[in-house]
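Next up: the structures, one after another.
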Structure P
Amino acid sequence: MREPFRNEPFSDFTKTDVIHEFMAALSKVDAALGQEYMLKIGPDHMETKQKRKSINPSQISQVVGVVSQADTEHAHRAILAASAAFEEWKRVEPHARARLLYKAAANLRRRRHEFSAWLVYEAGKSWAEADADTAEAIDFMEFYGREMERLSETHPLVPFPGEHNELVYLPLGVGIVIPPWNFPLAIMAGMTMAAVVAGNTVVLKPASATAVVAAKFVELLEDAGLPDGVVNYLPGAGSEIGDFLVDHTLTRFVCFTGSREVGLRINERASARLPDQKWIKRVIAEMGGKDTIIVDEDGDLALAAEAITASAFGYAGQKCSACSRAVVHENVYDEVIDKVVALTKALKLGHAEDPSTVVGPVIDERAYSNILKYVEIGRKEGVLMLGGGKGSQTGYYIEPTIFKDVAPYAQIAQEEIFGPVLAFIKAANFDAALDIANNTEYGLTGAVISRNRAHIEQAREAFHVGNLYFNRKCTGAMVGVHPFGGFNMSGTDSKAGGRDYLLLFTQPKVLSERF
């Protein structure tokens with residue numbers, strides 16, 4: 001019997017041998033930069049005329065890889081290949097599908113530092129952030145493999161005399177998987193392999209900024225023995241192939257993580273029935289957040305400062321769970337700000353390859369320009385306490401930026417910035433703090449730092465987010481421990497890494513035989 005699921009431990013970068021191993025992996029990946037990557041449709045690897053360079057955000061003169069780009073003809077072929085493969089893959093026994101995930105997880109575990117190094121180069125992740133991303137990808141495959149085995153077991157039904165009744169979970173069909181660039185291995189692997197282990201086939205359209213990481217993962221699946229056509233690798237511009245993939249009559253479901261605007265567009269288009277479409281398309285969407293940490297007047301202020309700083313500036317604030325708003329009781333407001341400013345000053349901004357870097361670059365030029373616009377808005381809406389400038393021009397570096405005295409409905413307090421920008425908002429009391437925390441259209445994560453049991457219980461009921469944390473940071477959800485997904489415009493609350501997740505990729509069928 002397979003042992004119970006346990007989260008993959010993080011690498012200990014205080015150990016000399018681990019440091020040397022990671023540096024060796026960086027050197028190995030550095031020697032492989034600039035290669036070309038083709039589409040994979042069914043058994044075919046296809047080069048296209050249209051190509052896109054993937055750039056290292058830490059060193060924008062460096063090309064990570066050159067990736068062929070699909071058009072709608074390629075998209076159609078990929079869906080047909082996935083549809084053909086589905087007829088065989090859906091009949092593969094669930095335990096066998098799970099074993100493939102375990103094999104892929106074992107392969108990834110053996111090549112852990114290598115994949116993390118690709119994340120350093122292509123996603124601009126620090127050593128620790130990259131390592132956590134890779135560990136989470138392993139966790140998703142190990143967890144979902146076990147979940148599929150659990151779902152394949154006999155499910156209890158109320159006995160009925162003279163009948164034999166059973167409930168089984170069937171796969172849906174062809175799915176479109178559209179992962180984000182900010183967790184280009186973990187979320188991409190989790191979304192893809194949840195669909196696959198449930199018996200579906202996939203057209204994987206990776207985020208353009210991190211398509212090389214996805215290509216490496218598809219190679220890993222080939223090495224694990226995944227049949228051709230079960231996962232089809234289809235990099236391409238969303239503006240070129242996105243609507244086509246969603247609209248296609250053979251598309252059964254769309255699994256998406258990204259912006260609110262794109263998620264809403266997918267949901268709207270998927271809801272429209274086209275001629276010859278036999279099903280209602282299913283949409284699984286995670287669409288971001290505007291996340292708040294509340295600090296109560298009797299909270300542990302040192303803990304609060306650590307939680308806010310880590311949540312706001314880890315991976316340069318490029319997490320949907322990042323703390324972009326700190327709502328602090330007026331009696332401790334100035335003290336908390338001073339502590340956060342002091343901790344943030346100690347964070348090193350720099351090249352992701354440098355092991356001492358804590359805050360790396362933002363992902364690309366578009367994000368860089370957009371975040372800097374919000375910094376300028378923040379100068380008008382609050383008092384700049386720290387940062388606000390650019391780092392080295394060799395990459396997309398933005399200083400960790402802190403504003404105080406921001407109004408609850410200010411632009412930087414309402415809109416998702418997705419960068420290293422933090423707004424402090426003063427609250428007169430705990431009730432006011434909860435009102436502010438709930439005043440956005442999002443509802444993904446939040447945290448409360450408090451020693452007041454009554455306030456903690458009040459927040460349990462009233463703080464309307466999908467993942468609420470007490471006396472800790474609001475980032476860092478662990479597979480199986482903190483099933484992840486949010487309310488309102490944060491998406492469909494799909495709870496990735498939880499026991500409900502695979503149900504979204506299946507349809508239950510009841511079989512009754514009377515004797």
Structure Q
Amino acid sequence: MKPIRLMRGFLTVGGWTMASRILGFVRDVLILALLGTGPLYEAFVVAFRLPNMFRRFFAEGAFNMAFVPIFSKKLEGGEDPKVFARDAFAGLASVLIVLTLIAQAIMPWLIWGLASGFSGQEQFDLSVEFARIAFPYILFISLAALLSGLLNATGRFAAAAAAPVLLNILLVGGISIAALMGGDVARTLIWLIPVAGVAQLALVWVAAARAGFPIRLQRPRWTPDMKRLIVVAFPAALAGGVVQINLLVGQQVASYFDRAVGWLYAADRLYQLPLGVVGIAVGIVLLPDLSRRLKAHDEAGSRIAFSRATEISLALTIPCAVALMVIPLPLVSVLFERGAATADDSAAIAVAVSIYGLGLPAFVIQKILQPLFFAREDTKSPFRYALWAMVVNAVVAVGLSPFIGWIAPAIATTLAAWVMVALLYKGTRPMGYVAKFDARLRKRLPRIVWASALMGVVLWIVALVLSPALGTDGWRYLALAVLIVSGIVAYFGIGQLIGAFHVSDFRKASRRGG
């Protein structure tokens with residue numbers, strides 16, 4: 001077996017994801033500054049979320065969670081993975097074309113299902129218009145996600161991880177030009193979304209061909225392998241549907257409160273930075289690695305890969321979560337407050353950020369635990385757990401909203417994430433040795449928590465000292481940079497001192513490929 005270089009893969013995916021998320025921040029800052037949190041912004045949020053919701057349901061959720069383990073095992077066993085990849089691509093493309101045509105016909109009803117609180121308001125018609133333009137993005141980005149899964153399974157992570165950067169480059173460049181020329185920023189933004197999808201698909205299509213897996217268009221075929229893929233994918237699709245229902249419930253509740261859809265979306269973008277760089281990156285690399293190790297009956301290697309992925313994820317995630325809870329307002333105000341985005345917007349977004357921060361470790365741990373199931377082609381168990389999490393999310397979001405208002409969906413999302421983690425952890429117990437943390441991780445995890453807590457104290461003190469500068473236009477960027485650097489230095493210094501981690505371990509792992 002030729003193992004995937006776990007640490008190098010994580011650094012590659014994490015690095016490109018970091019670049020994408022930073023550009024995404026630039027994009028969101030520009031959009032907020034130019035559109036504010038009013039009708040145009042809320043319509044964009046709903047319209048952009050619609051194809052992304054279906055993308056996670058079909059591609060990154062159901063199809064890829066089923067496709068990657070089967071493809072990885074075929075690759076490991078030399079069982080003609082090229083034919084399987086072409087059949088999967090043709091099948092997914094057929095489903096997505098039909099879905100896109102149906103969505104165009106029933107778009108007003110889809111928007112009502114996403115944000116019924118918009119009914120009778122300007123946002124509703126704008127959302128329908130924008131969603132019809134943006135929805136074809138699902139076709140291109142879902143096929144790109146499938147090819148990205150193929151590349152990841154072969155240990156080639158760069159092109160797949162770089163593809164999302166294209167989206168943000170095109171959007172930032174396009175809306176900047178539109179604003180400078182006095183054009184329609186909102187419609188420029190929405191038309192560029194499907195264009196970006198084509199660019200992303202083209203990038204990974206060429207990369208797959210260079211990797212020895214040229215994909216050509218063909219009619220879909222019903223084969224035993226496709227039947228197996230559907231059998232595995234169907235529960236994953238249902239689980240993906242549950243996750244999207246959670247998002248739908250939150251957005252529905254928020255749509256009944258003025259500007260709440262925009263506030264929650266902006267907060268989501270902030271906590272998605274560490275989630276994307278750490279949790280999603282590790283999950284992307286870990287799934288094909290575990291699949292191939294299990295095919296080769298390498299239980300010791302599987303346990304080491306699982307423990308090291310968990311260690312690096314939590315070593316980077318827990319301090320990020322603490323920072324989001326301790327200094328949300330400085331982060332939000334400096335990043336988002338300009339132009340049409342006001343101080344009231346910053347205060348509301350900061351509240352949501354702190355709540356999402358509490359759930360950030362849970363979101364990341366899910367990305368680590370789920371591959372243990374998916375690598376065994378077990379998609380039914382995560383589906384059952386997701387159902388319970390959905391019930392918790394719906395009860396809390398709907399039940400608390402009459403009492404605490406628009407922030408109820410954020411609380412519900414965080415609580416449901418921790419419920420999901422508890423259920424996933426319980427479900428891994430029968431897996432035995434492979435799913436247990438090794439001695440090194442059991443020793444270091446409490447120290448990571450202590451180092452993060454002490455870093456939080458340092459951040460709180462430094463934020464108090466810098467508060468005048470953080471509120472001054474001429475100094476707030478420098479003040480935030482000093483605040484962030486102070487936290488980084490404190491965390492890594494304390495962590496190294498108390499043995500939470502050793503930076504040399506990660507350097508060695510990177511050189512030997514994890």
Structure R
Amino acid sequence: MKKVQIRVSGVVMVIVLLLSMLAACSSNEGGNKQTNAPATTTGNKEGAEKPDATEETSKPVGTVKIVLPGDQPKDMAGVQKAMEEKLKADGLNIKLQFTYFPWDQYSNKLNLIAASGEDYDMAWTHVSWLSQITAKNVIIPLNDLLDEQGMQLKESIPAANFLSASIDNKIYGIPTLVPTAENNNFFVIRGDLREKYNLAPIKTLADFEAYLDTIKKNEPDMVPIANDNNRALLREFGDVYLPLGDNGAGPAYIDPADPNLEVKSFFESDIFRKIVETKRRWYLNGWMPKDAQEIKDSETALNNGKIAATWSNVLKTSERIDAFKQTLPNGKLEDVFLNPEKPKYVFDAAGNLLSIFSTSKNSEGAMAFINWFRSNQQNYDLFSYGVKDVNYKLDGDAVSVEGIAENSTYNQVYWAWDDIRMKHFSKNVDPSYIENLKVWDNGSVVAPTLGFRFNADPVKSEIAQIDAVGAEYVGAAYSGFIDYEKFYPEFKSKLKSAGIDKIIAEVQKQFNDFKANQASK
């Protein structure tokens with residue numbers, strides 16, 4: 001096999017399917033066609049309108065019980081009432097019930113719901129969890145439900161997005177429709193401070209480190225960068241696919257440019273070493289928090305002017321800008337994507353998902369509800385932003401809460417079902433940022449790993465042991481607290497004892513099977 005520009009035939013089929021679907025559901029603004037990637041559609045909002053969900057062949061009834069992360073919006077009750085009235089007007093006799101679990105408990109709660117048989121129907125999940133939560137029977141395949149209650153979703157969401165939400169051709173979640181190329185490999189900085197100190201736009205690691213050093217020397221009350229994510233450094237040291245983890249972790253990785261597509265140990269790689277050595281240098285230079293207690297919440301610290309850089313993703317700046325502007329109205333957030341001239345890979349054409357519990361007593365109603373709001377602009381706006389002129393206002397096409405009473409605010413986790421064809425942005429978002437999003441995937445390269453999902457069952461004991469070893473060393477290493485040369489020999493020895501080689505071999509076996517299946521399609 002040649003380098004990644006030559007696709008395996010299964011991925012080519014996905015792209016062919018995708019392009020045909022894009023022609024139906026996207027306006028392809030500016031005449032730019034996406035090349036080599038499963039693009040997100042960026043058509044106008046009128047184009048996103050679909051026939052009412054009432055045209056489905058059956059009409060589910062009953063209550064749909066929904067689990068989401070974080071804090072419940074203040075006017076959840078008011079918006080829920082409005083949604084139920086709209087559902088009824090559209091011929092769906094569905095009631096809604098929302099439960100919110102704290103972030104630090106969320107993933108465990110999903111497992112407990114399934115294990116105890118609790119009566120919930122749907123929840124936000126993520127593609128990085130699929131192998132684990134499907135192995136534990138937390139969620140169910142949606143193929144039949146899509147045929148019965150989600151035909152509009154099947155017609156409007158590209159095949160590549162569904163492929164990324166699938167294991168063994170079974171779809172386990174309704175994916176968002178947003179830019180996906182390298183979508184997590186970003187930093188965000190204080191653009192106003194970069195401009196204040198006459199620094200050029202950041203494109204390289206050297207540029208970024210010059211910014212951090214400038215902050216250290218000139219802003220004594222700020223920590224230059226929080227220590228909460230390492231994905232952006234993969235752009236510098238190894239743009240790789242991590243089938244078992246995220247956040248710049250391992251334990252296995254696949255280099256999409258490797259002609260042999262060999263699975264290797266991430267923790268034993270030069271990539272890991274270079275990230276650890278970089279973070280150690282940042283720590284010794286005083287650019288990172290001096291201990292784990294200094295910056296407990298990077299979002300709050302960013303909004304309070306306590307840090308000058310942190311993690312980001314392709315959409316995160318648009319999601320955090322309003323809270324930032326409330327405390328720093330003259331501040332400016334600016335994304336940093338290192339080495340923009342390098343290939344931009346699509347490792348996954350999906351990230352956030354809406355999934356249905358294996359314990360659901362109203363799975364048909366859950367699918368009908370998702371189809372209802374993801375296939376209609378008015379319904380999408382209602383669930384995502386609330387009641388117009390009560391919970392939000394539109395300033396042109398921009399969403400605004402100016403003049404909205406505090407108890408009427410509705411800070412929903414709409415990123416969990418984002419659809420860029422229907423999404424409204426805040427007026428605080430620079431129009432150039434929005435235009436960049438619409439073409440972000442253009443020219444990106446489909447990684448040959450697209451659609452691969454690792455089943456951890458055969459090595460779950462070894463993975464648990466590796467996780468325990470990682471908890472002992474990796475967090476401290478990424479925080480810059482320990483020197484690589486001092487901890488690594490012992491770390492490597494414990495990795496071997498915990499079964500790292502068995503895990504790598506199992507990932508390789510499954511990936512070889514995946515490639516063979518793709519080639520036979």
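Please treat every number below as a calculation from the coordinates, not as lab data. Just so it is clear, the structure is predicted and the values come from calculations on it, not from any experiment. Cβ atoms are built from the backbone, for glycine too; each structure is taken alone.
For which of P, Q, R does distance in nm of label points 7 Å out along Cα→Cβ at positions 160 and 176, calculated from the coordinates, equal 3.0?
Source structure for this number: Q.
Given that relative contact order in percent (Cα under 8 Å, 6 or more apart), derived from a single structure, equals 27, which label among P, Q, R identifies that structure?
It was calculated from structure R.
Can you say which of P, Q, R returns 3.5 when distance in nm of label points 7 Å out along Cα→Cβ at positions 272 and 464 is computed?
Source structure: Q.
Kindly point out which one of P, Q, R the value 3.0 was derived from, the read-out being distance in nm of label points 7 Å out along Cα→Cβ at positions 456 and 472.
Q
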